[in-house]
Structure formats: C-alpha cells, structure tokens
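Take a look at the structures below.
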Structure 1
Amino acid sequence: MPKPLSDLKSIRLRGVRQNNLKNIDVDIPLGKYIAVTGLSGAGKSSLVFETIHAEGQRRYVETFSAYTRQFLDLLEKPDLDEAENVRPSIAIEQRNTIKTSRSTVGTMTELNDFFKVWFSHVATLFDPVTGEEIHDDNPKTIWEKSLKRWPSQTVVIAFEIHRPEKLDWVEMFQSVKAQGYSRFITESGIFHRLDDNKAIKALSCKKDKVAYVVQDRMRLETKHLGRFLEAAETALEFGQGELVLFNSKPTLLDRFSSGLHSTKSGKRFRPASPPMFSFNSPIGACPECRGFGRVIEIDYRLALPDQKLSISDGVVRPFEGQVYGESKKDLERACRRLKISTKTPFNQLPKKHQNIVINGEPQFRKKHESEDWDGNSWYGVKGFFDWLEKKTYKMHVRIFLSRFRAYIKCPHCDGTRLQPEALCWLWNSYRLPDLYELPIKQLYEIVSNYKEPTQPTVNHRQSDIAFEAILSRLRYLNHVGLGYLTLNRPARTLSGGEVERVTLTSCLGTSLVDTLFVLDEPSVGLHARDIDRLIQIVRTLTDSGNTVVIVEHDDAMILAADHILEIGPEPGAKGGHVVFEGNSSELLTCSKSITGNYFSGKRSIE
C-alpha cells in the first residue's frame, strides 16, 4: 500500500541507537531549516552526521554500480531500526582537511574556472615591451579605423618586404615586379618605380634591409570601400599578416596586422583561451614553478643567519666545520687579496664587498669555473652551492643542502603562477592574478561595474553565464562574512569555520535541489552582524527545495529555524534523549528544555 502524502513530507527515523542515542524516534521536515541543539556530548553529532548524513550518503552511493562503489569512501551503516525518505546528503563540517598547496579559495568555490572563461572574452592584449594595445585586425576593421582617423585623405596601402642576406635588391625587385607591382617606398619615405634601376642600385649601396611595396593608392571615401578591402586583403597576404599605411607624401600613418602580432616588437601572441589563464593547466602554468607560485632554492638568509658576525667569526654557516672548512680558508685568502676586512661584522661591510662574498668575483662567474677551480678567483657562496648541486647524487650532500633551502616566490612569474603570455592580457588595467589578490569585497565592487560591450562577441553567451556565476558566488562569500579573503588565499591556511562557509557558498552556486545539507556550527567565528546574512543564505537553500539541518548553539541561528530539536538532557550516558521537538515559540515555553530556559531568561549564566 503506498504511503500517505503527509508521510512523504518528512524524514522518518525510528529506533536510533547510534553511540549514546537511546532508541529515539525523530521526524525531520523536508524543505525546512532544522536546528539541532543541546549540551556538548549529548548526541547531536551522532544524530545529524553519523545517522542522518551517513544513511543519506549510503543510500545515494548504493545507486552506483559495484565497480564504481569500490572507488568511493563509504560511511558505516548507522544503528537504527528504520529510515524513510532520506535524501542524498552533503555534510559541511567545521574541519580543514585540505593539504595540497594548489587548492585556493578560488579553486574551492570554482570562481577560478568562471574567471578564466570570462577573462578570456573581456581582456585586451598589450605588448609587454612597448605597452601598446594589440588587436587582431582584418580588412574591414582596418577600413573602419582608417576612415575614422583620416577621412577623405589619400592613403597608400603597402606591405613590408625584407631583403635576404644572400640576395641584392635588384634581384628582389625583379621578383616583385614580375608579380605586377610597379612602385615601392624606401625606409626614408621616398617613392620609386620598380624599373628605376639607378634608385634600386643606390638602395643596395645604402644596405637598407626593408622596403615597402605599394599595393594601391586611393582616397578614403565610402565609394572606395570594395577597392580598399581587396587591396588590404592582398597586402596582408603578401606582407605575412602586416599592412603599412602611408599618406601621399609618403609619411607613415600606422601599421596593422592580422592575428595577435605586435608591429613594433615583432612578437606574436596566441589567442586568449580559458586554459591560458589556469595555473592547473600545462598551457597556462608557469614553466618554472609549474603553477605553484613558489620554488625551492637556497635561502642565503639561512646560509648567513647572523650577519652581525664577521667572516672570521663564521658568518657563512656552511663553511663552519671540518667537511667544508677549506672553503672558509679560500674565502679568507680572497679577502686578503681583495682587501676585504675579515674582522668587521658582515652587515657593516660595503655592499660591493658583501656582493663579492656571496656571488663571487666577476671573472669567476664569467668563466663558470666551478668544476676546475684554479684558486685565482673567488667562487662565492653561490658558486659553492652550485658546485654542491652537481653532487646531489650523494645522500649526505642532499641532506646538507636541505638545511639551507626554503620556498621562495617564483622569480619567473613573481608568484602569479601563470606563464608570461597570460600576464600580457589586461582588463581595466588588471591582470587576472591582480584580481585574485584583491579582497573579495573589493573584487565584487570592481567586477559588478563591468558593462557588456555594445557589439557582443561570437561567444558572448559563455561570457555572460560565467559573469553571472562570478557575481553570484562573490555576493554569497560577502554575505557569509568572508569579504576579507582573497581568491589566491591557500585553502590549507583557512580555519575550519572559514572552510565550512566557503564550501557552503560553493553549494549555493551549484543550484542543487531536493538535497539534504548538514552543517556543523557555521556561525562560529562570525560577527553578530553577519549572522543574519548566514540565515538568509540558509533560507536561500530551503527556498530552492533543499533541507538544511544545522548543529548549532547560537541563539539567533536556533530561533530562526523552522523546526528545533534538542538532544539531552545531559552529556554522555545521561544524554541521547529527545528533550524538545517543535518551533521557536514552543521552545521558549518548554520547562524541560535547558536551551529554552536560557533563551527565555528563566535561567542565566552566573
């Protein structure tokens, strides 16, 4: 016989005996916000996490095949007689179990994934050498820019050619003339005909390496649009993606290029794509640190820990002792030869002398004599470690070096984790790692002011979806009181409460429905003004058809719940009973409830 509809509106647990629970029967309303309270050790976690969550997860996992289940961690079956209507469960506990250094707030919330999609659509490329903005031009965009800048002016469309080293200009221009061209422009800005042998020979004597072949000449008027587009397309083809525009004098007006190519530095760039902005992708990760943002190298602060000591007193710690004591004698001999004081504290030596001690003499660094040192130049503390690096096949050398190594910010990417090309793309003067370094509250204010372009790109829909997700998740992070965090904050440095709230915002962003969420005191560490925001977020989950069960002690969080359970009356063996079950108004009038007596003022903390 099918169950009545009323029975399907709650999770029914019968005969729960998990840990210290005393064979209790509990009904959890579905689609509501339920607070479970009571003294510590009374059995709250046994009910919420080890019974409700464990049963929900176990039933969900059982829907997978036996092959799939072998790869999943299974919770123990709780000790109870009957459980009905249990939903798939997600537990958000107040623990930080993250160990990997790749995980950040941005990766936990999936904001990094949305940012790399959005940024690849809205960012603009700038040449890192000249700072100029680089566009992917085509004949139509060249026409639009030219008509706007030089309307009704006569322009000359040309393309650049370079003379090969083993070919003179006479032979070069013969080849160009054979293709139907008749004029060219020199680097100095003079028109010549291709049959002017005298001018060509003079050009060869000057050893000019560049000339400009004239493709067409016309007035910039709308009636010449078709002619301009045809000439520009041919010039881009023969100019290997570059077009040069002159006026009638001829004076250079501007250079254009198809593809992401700098006409000034000559550097070519790849089109922006989401993997380019991901430090977890080999396409976007810095090749030196492999996307970690740090590298392990010799830390000279460990090699010279007390710089108040002199060279004679042992400022260079690796040189102290019998194993590498000979290097200290080498240093003292070099100091006598170079007139560097060995009695003066190291931090009082001139910067020039400090540099010689650490980096060695210039002539040694130039010759790279670390293997065959002849004693005529000082190799420096750096040269000493470079020599040891070649001996790391020996165990004792590796152990010795480990004492002086430390993680430092990657000098190649400056800790941004991305490869150099990704750092050439900017949005509102911000690189993507710059946005990750901003506090979430400030980042939300900046990003929310973004306005869509009047002429959307082909893939603007992808950008819109990513942008909406970015705003939504940043807003949720602000609401749960995490506006002070940054997206590049390593996840392993977060507190348990911060991890719980970050995970909660991730769940909100996934738009799950008909799911059971169990939380462990999410209000811990929150300022009182942020409690209301947290309650609003919990309400957002329940309004979407989810059920939220929270183990809580905060009065505002408990009284805001739709349904309250109190487990007690005392901790340990004297607990495990349902002391109270109902709404907040009933809680305040229940004489058996310790929580209700304190909330109503009948009892107080002395």
Structure 2
Amino acid sequence: MSDDALSKEEQQTLSQIVEQTTDSVVVTDVEGTILYVNPAFERATGYRKEEVLGKTPRILKSGEHPPEFYARLWETLLAGKTFQGIFINRRKDGQLYYEERIITPLKGEKGEILCFIATGRNLTEHHHIRRDLLRSRRRLDEVQRVARIGYWQWDIPEDTLYWSDEVYRIFGVSRQQVTLSYQKFLQFIHPGDRENVRQKVEAAIALKKPYEVIHRIIWPDGAVRSVHERGEVIFDRQDRPIRMVGTVQDITERRQLEEQLNAIYYLGQELILLRNEADVIRRVLETVNRFIPAEFIACGLVNKATNMLEYRYILLDDRLETCDIRLSLDESNRKGIGVAAVRSGEVIYVPDVSCDGRYVSLPDFPAAASELCVPIVVRGEAMGVLNVESSEGNHFTQAHGQMLRMLADQVAIALEGVHLYDEIKQYAQELSTLNVLIGAMTSELRVDAVLSQVLEGVKRMLKVQGVSILVYDSAGQNLTFAAAAGPGAEEIIGQPVPLEGSIAGRALQQQETIQIADARQSPHFYDRIDALTGLKTTSLLAVPLIFRDKVIGVLEAINKAAGRFTLHEQDLLEMLARSAALAIDRARLFEAERRQREMAETLGEMAQSSTPA
C-alpha cells in the first residue's frame, strides 16, 4: 500500500471517528465563521449543518455568560492557547443545555492560527442531577423552624425566679407544681450538664458578660429535652449584680431534626454512589425505619412497560423482606393509595383507611389503620412512591410527611443517577458492538456477506423480531427484498415492493427515517409482505440506505421485543445504516470489477485460442 493510499485511509478513519463520536465538533475560521459541524453537534443543538455553516457560534448564545467570559475566551485563543470551560448555550428550540467545551487553535508551520477546533461534551443531564441535589439541600434547610421561646428573670439578692408561661411548658411543669428558685432550676438540669450551666452563670456575673449555653433538662416523667438558654446580668449603681434576665428555647425537635437532616444529607451522598435500584431502595427503607415509627414501610417503582406499580422490598416490623406486589396504574383501577399518589404526584395521608375505598389490604401482611404515601418525582413525573403504614389511626404527623418527602427527593435523585449510569453503560456497550459490526461489514467484499452482517447486527442490537434489506431498482422504480431475517424471511427474498403505497418506499422517497408504533394503522402499509411471511407487523423502523447521494435501498427493523422504538435506538440504526450503505456500495464495486476482470480474462483466452498457430 502506498503512502498516499495509507494517508487517504487514515483520513477516512479520522473522518468516521469525528462523524460518529458522541462529542460535538465545530470548526471555525479565525473570524469565528463555522466551517464544519458533526452530527453530534446537530443532535445537541437542534440545528442542521446547513443552517449553521457560514454563521458564527453566536447563534447558540444564551445570555447566561457575561461579556468578560467571551473576552477571556478570545484573548486566550488569539494568544494561541487552548480554552476550556463550561458553556451554557441555547438550542434551536430555545432550551438551555450545558456543555464542557475545549477550543484549540490549529496552527500552521509558521505558528500562524489557521482555524479553531472545538469539541464539546453535553453535561446537561449531569447539571440536572446536580441542580436537583442542590434543590434538595435547600429544602432540607427550609425545614428548620423557629421554636417557641420563653422569658425568665432571676432576682439575685432575693433568689426568686420568674418564668413566663412558655418556660413552664418547656420544663414540663405548671405554676402550681413548683416553687421557683435558682437551686430548684438547677435540679431540672441533667446531671451531666449541671456543672457546666453553673459555671456559665457564675462567669457571666464575674465577667459582666452575657452567656448562652445548650443543655439538657429532665421532665418530671423522666423525658429528656434539650434547650438553648441565653442570659444577661443587670448591675446596680454600686456595680452589684441585682438581676439576671434571659430566654430559653426548647430545641429538642430542632436537635432531632438536625440529626435527621444530617442523616438524610449523608444518605444522599451515599445514594449517589450506588449503582443499582435494589441497594438504593434498601438503604432508604432502613433510613425511613430509623426516623418514622411504622409497622409497614415500602417503596414502589413504576414499570412503564407494564404500566404497573411494583414493590420488591418492604420493611415489616423492622425486618427487611423481599416481595412481589404489583398494582395496575390503569385509569380503570381505583385501588391502592400508593397508586393514587403516583397518579396525582401529591402526598396522600389517610388517617383512617377504613373510610377510604382505595386502601388495599394485602394478604400475609397486617392490616393498617393509617397510611402515608409520598410520590418519588423526577422532572415533574412520578416514578414511584414511598409508603408507610401504622396499626394506629391518625398516627402520622406533618413532620413525618416532610421527612418522607425529603427522603423521596433523595430516592428520586439517586434513582435518576442509577438510570443514567445504566444508560451510559448500555450506550457504551452498544457503541462497542456497533463499531465491531461496522468493522466487520466494511472488511467484507461480497454483497451477500455484507447483507448477512447487517441482518445479524440489527437483530442483536435492537432485539427485534424481523430485519429486512430492500435494494432500490432505478429501472423498475421499486424496491426488492435482497435479504431478510425472521419469520417467513425466505418467502420474501426477491419480492418487489412499490415505492408508492409502502412505508419503505416513503422512507426512500423522503430520504428520512420513519418510525411507527403500529405500522398497520399507516395508510402507506403494504400488507402483501405480512401475508407472505405470516408475521403481524406492529412497530417498524425504516431507515434509507444512502451513500454520497447514491440511493442504495432501505433497512427495516420490525417488531421490537418491548414496545416501540426509542430515539436512541433510531440513532443506532441510522449510524449502522450509513456504514451499511458504504459497505454495500463498496462490495458492489468490488464485485463489478471482479466480473470485468473475469470477462477480460475470458475474452483474452478466446482471442488466444482463435489465433492461428
């Protein structure tokens, strides 16, 4: 192979890499005029290549960056240095998206800047996860409330103590139960904190400074509470301490809430590191059990494919158990308080389930008297629900609802992270499979071998019932089945399909992908093929095979195993179709050249045999 040929092959490989990478690539001249964008740029921005060529990246400006940002960008680039930063840009449809972009000046032999090359990685999903996490943190901060505060006054010379009504409530006694004095006050203080409080009071008098202290008190029934106490000493003209005034605030709930908030915060940090739903649900149920008294705790997740609310784990009397509980989300089903919470996207508290027809009593589980359900919401859509049930009526409080809602927020963020991780992992596997398949296709030099590779690859990647390749006959102005896989495939090889009155023909004429959830409902459905194969076509994905404006045919994927095709699967098939068109065209050329060589050799042999000796 010559150096020139090697260089050309390397350029072709580089071009394919740039065209197929998931990172957006933009090339501009030194004035910022766009010279090239790759397909990933089109997907990220919503602009087609022809809409942006000749324009500048200013069409993406969102107004979110100050002028100084762009000034620094140009200063860096014109100095011949690489600029790297997070850009907030605006798509064609007006939506904002976040991109980590690296812009590099391409220099000539003399060091002059020839153009700028920008590569960008879409960080929108990561930003949303981070934004949701910050929102959850802010919600945790808002939960803290101003507690009730009582006023007190101590006459130091007389050793008489005055408490407001609120102080009596905080200390759990009534005016009639106690005769107040400083020593009596000290008796209320927890023995472990008593000496510290005494020292704080004595230091305030000696140093003539206000004091504050957090300590525990013991109620007459033995309950331990936490208070925040502040005091200030008042002196007479002879500089003698005559009075101390102050406030006391019951912070028991606040201290408990702080403990809960810290637990939820650290739970959130832990959850975002988990990589499967089961681990997330188990940890959340354990945390709910720690802070909310309930006999039954469960987490249900929505299965979109089956339209069911599915429970796989429950906490029953402090025991984590597996289960298989499924409730229909169909509108016709009126049973299930958790189902109602998912449908409405709102918290539902039923203090007496015997009065609510939606309550479902599950076999092998104790009946409940009250139930609290909080939906797990991601981007405005309920993806599950947290349930707690108690055998006591009217058991749950507003604080329980707030706690469960915060935990539901953490679950939502964690599960979205799990799903995103799974999608990225699956996408990487699919791209790897696709690259292997493309390599195998492009290495084949026989048309039938290329077609076989395409059929096998589509079935493996998309998990479909049938795959077919139709080639375009420009003379007959129709399509013909060249290869197929699936039920009745052998019956349709060589069968013609009209351009008019068929979905494949329409995809070819429009030169764009057609995706249909139920092909039989389309006015362009050509039912003769189903009659030949016995297959009942429902979901259909038809992608035109075009290489350098040369129409090759149509690639069809039929009947996805689970519902309709996704946009991601459409992208995969389109990428495969582009390479398949190239491979088919290349194999056709090779076979044509081979036939010409064989004909030339035959003619040469005939000429030699007819020459007189």
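Every read-out reported here was derived from the displayed coordinates using simple, explicitly stated rules and does not represent laboratory data. All of these numbers come straight from a predicted model, not from anything done at the bench. Cβ atoms are built from the backbone, for glycine too; each structure is taken alone.
Out of 1, 2, choose the structure whose coordinates give helix-only ellipticity at 222 nm (-39500 (n - 2.57) for each DSSP H run of 4 or more, over all residues; to 500) equal to -14000 when calculated. Display every interim value, and only then the final one.
Details: 1: -9500; 2: -14000.
This value belongs to structure 2.
Where does the value 7 come from, among 1, 2, when relative contact order in percent (Cα under 8 Å, 6 or more apart) is the thing being computed?
Derived from the structure labelled 2.
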Original post:
Given that log10 I(q)/I(0) by the Debye sum over Cα atoms at q = 0.06, 0.10 Å⁻¹, derived from a single structure, equals -0.61, -1.02, which label among 1, 2 identifies that structure?
Top reply: 1
Original post:
For mean count of other Cβ atoms within 10 Å over residues 12-19, which of 1, 2 scores largest?
Top reply: 1
Subject >> Value 15.3, calculated as Kirkwood radius over Cα pairs in Å, for residues 428-579 alone, assigned to which of 1, 2 >> reply: 2
**OP:** Given a value of 0.05 for FRET efficiency 1/(1 + (r/R0)^6) of positions 76 and 524 (r between Cβ atoms, R0 = 35 Å, to 0.05), point me to the structure among 1, 2 it was derived from.
**Re:** 2
